[in-house]
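Q: Listed next: structures, encoded as structure tokens.
Just so it is clear, none of the values below were taken in a lab; they were calculated from the coordinates. The structure presented is a predicted model; accordingly, all values stated were derived computationally and were not measured. Cβ atoms are built from the backbone, for glycine too; each structure is taken alone.
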Structure P
Amino acid sequence: MNPAKRPAVISAVVVAAGKGERMGGDVPKPYLLLGGLPILCRTLVRLQNQILGLREIIVVIRPEDREGEVARWRRQIEAAGATRLVDGGPTRMESVEAGLHAVAEEADLVLIHDAVRPFFPPAQAREACRAALRVGGAILALPVRDTLKREAGEGLIGETVNRTGLWQAQTPQVFKRDVLLSALKKAKAVGLKASDDAQLLEEAGLPVQLVMGSVANFKITRPEDLELAEALFTMEMERD
């Protein structure tokens with residue numbers, strides 16, 4: 001088969017290495033229950049069922065969770081699609097790097113996703129994969145709709161920020177494997193601390209395509225987010 005015509009091989013890196021301090025409680029966010037299973041498992045099942053060409057899912061975990069929540073739910077995590085569990089680092093960039101180095105060399109694309117975004121829109125995620133093949137990188141994102149204010153200090157408004165052209169980044173974020181590896185190497189060389197994965201390509205002067213995301217693709221961060229997630233999960237189950 002002509003290599004240019006074969007289907008793209010996709011590896012997913014699911015980042016589940018955050019502390020989740022804003023959620024409160026003793027259980028890390030990825031292992032909080034959503035419909036009776038950890039949020040992480042719900043996210044993995046969606047990826048496994050909806051991303052065409054997905055060959056593996058690398059889950060990046062906190063080392064301190066390995067003997068706790070990971071051990072407790074390991075059977076369910078593997079059944080949901082996890083191929084390999086690797087230890088992350090103290091920053092997102094270090095955790096993504098750990099996952100990236102665990103990806104199979106034959107992968108054309110690397111899809112990076114937050115463990116606690118279980119409601120990503122599958123069609124848009126697949127479009128991001130197609131866009132990444134064309135451009136080198138693509139992310140799901142939403143145009144900023146609300147008025148933005150910059151604080152002047154002490155909780156007082158300093159100014160209104162022009163939201164024209166501003167987008168709120170989401171995941172999945174998808175990149176050609178070799179492009180992402182090269183951008184990561186350059187970022188480390190200059191000491192860049194990227195807040196998201198697309199920033200690695202931005203700083204290297206490489207293009208990243210914006211793909212329309214969804215308001216349902218929120219990151220479960222606070223207790224009220226989990227309540228909303230339970231309501232959405234119930235709606236999905238009833239619809240199916």
Structure Q
Amino acid sequence: MSTRRALVTGGTGVLGAAICRRLAAEHMHVVVHTYRQPARADEIVAEFRNGGGSAQSVQFDVTDNSATERALEDVLRDGPIQVIVSNAGFHRDQTLAGMDLETWKSVIDVSLNGFYNVVRPLLLPMIRTRWGRVIAISSISGIVGNRGQVNYAAAKSGLHGAVKSLALELASRGITANAVAPGIIDTPETTAAFDVEVIKRVVPMQRTGRPEEVAGLVGYLASEEAAYTTGQVISVSGGLA
């Protein structure tokens with residue numbers, strides 16, 4: 001079997017890099033996407049290549065449909081992408097009463113419109129191979145909501161509807177579509193936002209999750225073993241939901 005090719009958007013962040021490492025460990029060719037950190041993407045690629053793996057980096061803005069399509073045309077010249085991990089996203093928290101239009105649109109544009117811009121051009125080449133995995137990285141906020149995150153929760157719950165519908169469209173082609181919804185994961189942003197005692201109080205398992213624990217689920221969903229798992233939203237949240 002030829003090496004499967006995986007694209008991870010937002011591959012330079014803590015969670016994105018963990019996902020890239022997991023897929024590289026599964027002997028996939030990993031395309032590490034970035035928008036603002038090309039040097040970091042190249043470092044991750046070099047790490048994989050030095051370890052005997054296969055990887056490349058790609059840079060584009062997922063909210064720019066034309067730029068995304070051009071970049072993906074270049075990626076596809078080397079063969080179809082069979083694993084798509086739509087991980088690019090960010091949050092700009094504000095209660096809805098005080099939220100301006102740009103704050104609302106920017107969060108949805110990256111997470112939800114970015115999903116469309118990246119996934120759509122890759123689908124037909126994937127379909128022709130009769131094998132594929134589409135994995136959207138969502139959030140627990142998309143399941144239970146969160147104060148100050150109406151925009152973020154709307155974007156992430158939109159991904160849930162997208163993968164459920166996409167799963168129905170692609171099931172007969174040997175392609176699955178699922179979403180992974182992390183809870184409070186150990187990243188620099190989490191450390192700055194949450195006190196240890198708060199985490200112990202609100203998370204049933206009384207700790208943050210590790211990026212590798214999220215990446216482990218992504219690795220499973222990208223595997224042969226997950227061929228019968230599709231249209232699902234699976235949380236990695238220590239019991240939050």
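Q: Given 2.3 as the derived value for distance in nm of label points 7 Å out along Cα→Cβ at positions 70 and 86, which of the supplied structures P, Q does it correspond to?
A: This figure was derived from Q.
Q: P, Q: which one has relative contact order in percent (Cα under 8 Å, 6 or more apart), as calculated, at 23?
A: Source structure: P.
Q: Right, here's the next one. Upon calculation of mean count of other Cβ atoms within 10 Å over residues 30-37 from the atomic coordinates, which of the structures P, Q produces 23.1?
A: Numbers: P: 18.2; Q: 23.1.
Source structure for this number: Q.
Q: One of P, Q was used to compute helix-only ellipticity at 222 nm (-39500 (n - 2.57) for each DSSP H run of 4 or more, over all residues; to 500), and the answer was -14000. Which one was it?
A: Value -14000 for helix-only ellipticity at 222 nm (-39500 (n - 2.57) for each DSSP H run of 4 or more, over all residues; to 500) corresponds to Q out of P, Q.
Q: A value of 18.0, 63 was derived for Rg and Dmax of the Cα atoms in Å; which structure in P, Q was it taken from?
A: P
Q: Between P, Q, which one scores greatest on mean count of other Cβ atoms within 10 Å over residues 46-53?
A: Details: P: 16.9; Q: 13.6.
Max of mean count of other Cβ atoms within 10 Å over residues 46-53: P.
Q: Of the structures P, Q, report the one carrying the highest value of FRET efficiency 1/(1 + (r/R0)^6) of positions 118 and 198 (r between Cβ atoms, R0 = 25 Å, to 0.05).
A: Answer by largest value of FRET efficiency 1/(1 + (r/R0)^6) of positions 118 and 198 (r between Cβ atoms, R0 = 25 Å, to 0.05): P.
Q: Comparing distance in nm of label points 7 Å out along Cα→Cβ at positions 6 and 150 across structures P, Q, which is largest? Present the calculation step by step, with values, prior to reporting the outcome.
A: Numbers: P: 5.0; Q: 3.7.
Largest one: structure P.
Q: Of the structures labelled P, Q, one was used to calculate FRET efficiency 1/(1 + (r/R0)^6) of positions 38 and 230 (r between Cβ atoms, R0 = 41 Å, to 0.05), giving 1.00. Name it.
A: Only one of P, Q returns 1.00 for FRET efficiency 1/(1 + (r/R0)^6) of positions 38 and 230 (r between Cβ atoms, R0 = 41 Å, to 0.05), namely P.
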